[in-house]
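Take a look at the structures listed below.
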Structure P
Amino acid sequence: MKTRVLGKTGFEVSEIGLGCWQLGNDFGPLEDKDAEQILQTAMAEGIRFFDTADVYGGGISEQRIGEWRKALAKPPIIATKVGRNAALYPNGYSKAAVKKSLQESAKRLGVDSIDLAQLHCVPREVLFDGDILAWMEDLKQEGIIKHFGASVEMLDEARFCCEHPEMASLQILFNVFRQDAVESLLPLAEKNNVGIIVRLPLASGLLSGKMSSHHQFDEHDHRSYNKDGAAFHVGETFNGIPFEKGVALVESLKSKLPEGQNILDVSLRWILDQPQVSSIIAGASRSSQVVRNAAASSLPPLSKELHVLLADFYRDEVRSEIRGGI
């Protein structure tokens, strides 16, 4: 597993991280033993960057990670998020409330100071007002957090955050089916030493290449209840693309790839070919998926011709299908 530096944090993080949304039972029930096995497999595969949030299972994901890390001689870097729990979202934001939420996260994670605290897709007006960024600066000074970043939905939000002098990282939607950041964000992030954390690298599983239009998801899985944006931002599920259309686009792309190229490998490697990306936080509900994702770090870069093919495919066939803005 190769490593990269995560922006201003200076942390050496694994190119492939582990997204821990599923550890909160938000993709369907997951037994404690299975959650621990996923975490142990990730460590065995060289994964040293774990991403969670206080709202994943109402704190269950953080708690499971906290219990697991107690036995580790050298725990990995653990990032969490703040800003979407019921005490804050959508209009309960105050410095005291943000501080309380982070202290509760630290307690569940079993740490004195959080490695990286990310604003969790807070409302645009709250973000652009700027006060919440000043609060994060103060909480860093107090030692509650070591560094702070932001997880955002829109590229204009990402560019705004990128200009903040202490913004260490940005977590963005970025994949073969959502490429605009290549030109409109990544150069700015590189200039300002802001690490890029990529979420939904496989567009909620579409780019695994294993889904059919008849696929059924657990009722607790956001891919069931949020496929059209009924619960939260539509872009967080299948990249904002209608599911059946997404499956059709995947099949179309498969037919265009050079012989022997697997769409999952291509999708992960394409992201890693962007030098500004620090880590991909790929989710996994089974240990075998962790192993499969981790293997992308050892793949060779894609050819220039394949990069051109993927850019053309996105521009000509995918971009117009994305709902919810970019």
Structure Q
Amino acid sequence: MTSPIPPLNPLRTFEVAARLCSLTLAAEELNVSQVAVSRQVKTLEDYLGVALFRRLHRGVELTDEGRQLHEGITHAFQDIATASRRVSRRGRRDILAIQSYTTFSQRWLIPRLTNFHDKHPRIEVRLSSSIAPVDFESQNLDAAIRAGKGDWPALHSEKLVEVELIPICTPEYQKQHDISEPDDLSRVRLLHSMARPTDWAAWIKRVGADVDPEPGIRFESSALAYEAASMDSGVALAVKIFVQRQLQNGNLVAPFGDLACYSGEGYFLTWPKNSAPSRTLIKFLDWMRGRIQEENPEREADQIP
């Protein structure tokens, strides 16, 4: 069980008085009377059961106990001030706090985030990644990127892209294992994402392949499965938008061309229904829509909200 913390107002008053070695100067800094400062110091002394100051004819000086306490709380108040500055939004309207799934952050958002900053240099994006559910009431977030069908009753959701699943591997792995038809997957190692455990079964069923979807290696996240595929470990099933760059530059290939499976899910930018989106959030949403449309010119415009 942790020890109780002394009352904070007397602690703060003591810190100022000890730093200035004067109750009078402490009263001036705190904009209170000297009597109020003396009362707060006495409250702390009574709480701790020790004298913190020696009252002298022309001022005060710290006792040994007061000196030890002052050394400890000085660092504590400095840590509090530093932590407060780190999270504070006071006077800074151009901060945008976004939470996203790890794979979305690593594979799509982070490689493009400098482009957003170039266009909006005054907006500071604070990006966190987690697979845990978002709690807008307790977290200082403007929005969160989530995967699903967009049916979250308490959230406003703007669809960014459909989840389009496509097998991927390296050109070398495809050539080495002579992969050209979906049935060929029965002869190779499947790479699974534990974050999307039903994807392989859904894709195999969709294309009618004679392949057992269960064997293979399982990774905590899709990003790890994609990384394993890029190292010739097997064939991963990727959300197409996350591997477009690697497909375009030839580091990865889709061995069955455009044979894809739509999961019925999408990625959404979400925020509470009871909160109007901020000006910075609207700019971020418009930027994401523009990048997705620019990189997917073959998609119909009405597929992107």
Structure R
Amino acid sequence: MHIRLLLVLQLFMFGVADLVGQFTFVEADGIVRVDAESTGELGEWEKRSGIEGFIGDGYLEYTGGNKFNNPGTSLLSYKVRITTTGTYRIRWRSRITAPGERTEFNDSWLRVPDATLFYAEKADGSRVFPKGSGLMPVPEGSGSGGWFKVYQNRADQWTWQTSTNDNDPFDIYATFDAPGDYTVEISGRSKGHAIDRFVLARSGVASSLAEDLTQPESARATTSVISREAQPLRVAPNPATDHLTISLPDDLTAGSYQIVIHDFSGQQVHADTLTLRAGMTHRIRTEHLPPGAYALSVSSAGTLYRTKFTR
């Protein structure tokens, strides 16, 4: 009785949207499924149900002005809890709401700012990275601030096509090197683009399973959010030669941490678990690494430090 009364008071004081905005969607068996309307602030997005074939109780349609070159100005934000680390393909089920249209009203912005790697790839292994990420090459077409322009070109139908790179489509991926809560951000780009559901599916999970419309939205976490906000980390020398020295922050909580290095093909090239404490340094041998760019993270269940270096 007291729990029910408390919920009623919360709904009255904060509104349904604010409670929805607190949800964290939990990965299970390598899949996270999120219905687009399951978020809080909608900004210039509107929940609608006028086009048949949607999942759940509606879909979101971007109704604001076109934001062809300025992502992040009409933002949808979602938390996903990854328990099985690895690389996940990201796709959304979307629709062009203008009848017969294929090349307009067909895209939105996408970003996963705290993933270890956020990139797009073709079947032949070619990769591009979002503009503003500091990584090369970048896709053809507009972009900035680590956002991909994500488009589809199917008329009058809901589709899972989720592509970036103009005229030469690449699929979109995110690598998560440690368990925890991560952020998926969607920003309005083209007025009239509608999104029904998005899915993160780990490598090896069949597309037919990830896209199965009979499957419900992922379970929502009942425990507190695990902070995964990445904090900067100092390393030297950079570029590295035969070694790299990590200087750990003065406020680091002593404990067990995982140290992971990925190259920018997504391949893990170093992993170690050590007991670390505030202010100490840790040295890693790097003479065996090919010349190139690398991502380094130091993480525990609730803490994440990250940097990039070159060799």
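Since every read-out is calculated from the coordinates, none of them should be taken as a lab result. Treat the numbers as computed from the prediction; the structure is a model and nothing was measured. Cβ atoms are built from the backbone, for glycine too; each structure is taken alone.
Quick look at the values:
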{"item": "Per mean count of other Cβ atoms within 10 Å over residues 67-74, the highest-valued of structures P, Q, R", "result": "R"}
{"item": "Test item: P(r) over Cα pairs in 20 Å bins from 0, in percent calculated as 26, 35, 23, 15, 2, pick one of P, Q, R", "result": "Q"}
